[in-house]
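Below you'll find the structures, each written out as structure tokens.
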Structure P
Amino acid sequence: MPTAVASGIATRYATALFELAREQDVLDAVADDLAGLDRMIGESADLRRLIESPVLSRDQQGKAVAAIAARAELNDLTGRFLGVLADKRRLFALPDVGRAYRAMLAEHKGEMTAEVISATALDEGQLERVREAVGAFAGRAVSVETEVDPGLLGGLVVRVGSRMLDASLKTKLQHLEQSMRGTG
């Protein structure tokens with residue numbers, strides 16, 4: 001969960017990135033890059049340490065993200081943006097920048113953003129079914145932000161705007177436990 005400070009920083013940087021990407025007509029390419037970076041951060045403890053470590057110098061972080069951008073073949077704008085974040089000591093905000101950017105892109109496209117939390121990672125087929133179901137519920141196109149929380153045990157928690165549907169096994173078990181307490 002982002003802090004208020006990180007959220008404010010993320011929004012400012014995401015707005016600047018969004019405006020530059022719109023000017024260069026690379027909105028979707030940058031969104032894909034940010035999503036890829038999110039996946040890499042989620043899969044690599046070393047990358048998480050790189051972006052979160054206050055011990056590493058600006059130069060060390062800058063060289064590391066330049067190497068990552070080159071190896072991942074990121075769009076030039078995304079690569080330069082990572083360099084700016086490293087230079088300004090703001091790499092820690094990268095996941096929040098990605099979320100804010102994708103929300104701006106969804107709004108720009110007239111889509112809603114749904115946050116989907118699942119016990120395990122969803123494959124493309126499952127993600128598409130969730131996107132279609134939430135889109136039918138919302139009455140318009142929906143972009144989906146995913147998060148994995150093994151504590152749910154199974155099922156999903158879906159948030160669209162101010163509405164939330166909790167169909168997780170954890171919540172169902174909690175309700176069962178409460179109802180069993182009431183009958184004893």
Structure Q
Amino acid sequence: MIFPAPPANCSGFYYTVRPGDSLFAISQRFGVSLAALIAANPQIPNPALIFPGQVICVPSGVRTVECCMLLFRTANLPFNPVAPAGGVARIYQAQGQGGSVLISAIGLPPPQTLGGNIYVAWIRYPQTPIPVQLLQTGPVITEPGVYVGALDLGVSGSIAPFQDILVTAELQFPVTQPNLSRIALIGNFSQCRPQ
């Protein structure tokens with residue numbers, strides 16, 4: 001099925017409708033009013049009728065978001081049954097208090113396994129991704145492959161919503177774009193349920 005394209009001047013981000021979605025549920029998930037969501041999508045003639053695979057514009061709207069999302073191992077990493085790779089990201093944002101993300105991973109092999117020198121987490125938006133260097137924890141934690149990183153945008157910053165978080169092996173930091181052939185972990189923002 002071919003759907004009309006969403007507006008090119010979306011003030012927030014693009015979202016692909018999944019089975020079971022409604023505009024009301026999407027507005028609740030991303031903290032925007034239903035009226036704003038309908039107004040941002042004039043290509044939808046009947047707001048009660050949307051379809052899986054249809055791309056819509058979710059306009060920006062800041063409200064409290066506090067959630068965790070899982071970061072899953074990709075096929076790029078060899079499976080280790082003793083210490084399987086995975087991670088979690090904690091996202092917090094409140095109007096007037098800014099936004100922050102804490103990212104942690106466990107069971108990651110050395111980044112050289114994927115052809116890199118360091119691990120970088122990427123908070124990805126449709127426009128520009130935000131890189132966060134992950135550092136390996138010190139000798140206090142004996143578990144191998146533990147990496148952590150954080151991003152705090154301060155009082156004026158807004159972090160959510162975004163598309164996803166990737167963890168990639170990169171050659172150096174800073175970097176501006178993720179190397180998509182070196183993805184170790186991935187998690188989607190749609191896992192989050194804003195408060």
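Please treat every number below as a calculation from the coordinates, not as lab data. All values derive from a computational prediction rather than experimental measurement. Cβ atoms are built from the backbone, for glycine too; each structure is taken alone.
In this comparison of P, Q, the computed figure 24, 17, 6 for semi-axes √(5λ) of the Cα gyration tensor in Å, for residues 84-123 alone is attributed to P.
Given that distance in nm of label points 7 Å out along Cα→Cβ at positions 28 and 172, derived from a single structure, equals 3.7, which label among P, Q identifies that structure?
Checking each candidate, the match is P.
On distance in nm of label points 7 Å out along Cα→Cβ at positions 108 and 148, which of the structures labelled P, Q is highest? Going through P, Q one by one, distance in nm of label points 7 Å out along Cα→Cβ at positions 108 and 148 peaks for structure P. Source structure of the calculated read-out (distance in nm of label points 7 Å out along Cα→Cβ at positions 20 and 132, 2.7) within P, Q: Q. Once distance in nm of label points 7 Å out along Cα→Cβ at positions 44 and 76 is evaluated on every structure in P, Q, the highest one turns out to be Q. Computing helix-only ellipticity at 222 nm (-39500 (n - 2.57) for each DSSP H run of 4 or more, over all residues; to 500) gives -2000 for which of P, Q? Source structure for this number: Q. Comparing Rg/Rh (Cα atoms, Kirkwood Rh) across structures P, Q, the highest value is found for P.
Looking across P, Q, the calculation of distance in nm of label points 7 Å out along Cα→Cβ at positions 92 and 116 that yields 3.2 traces back to P.
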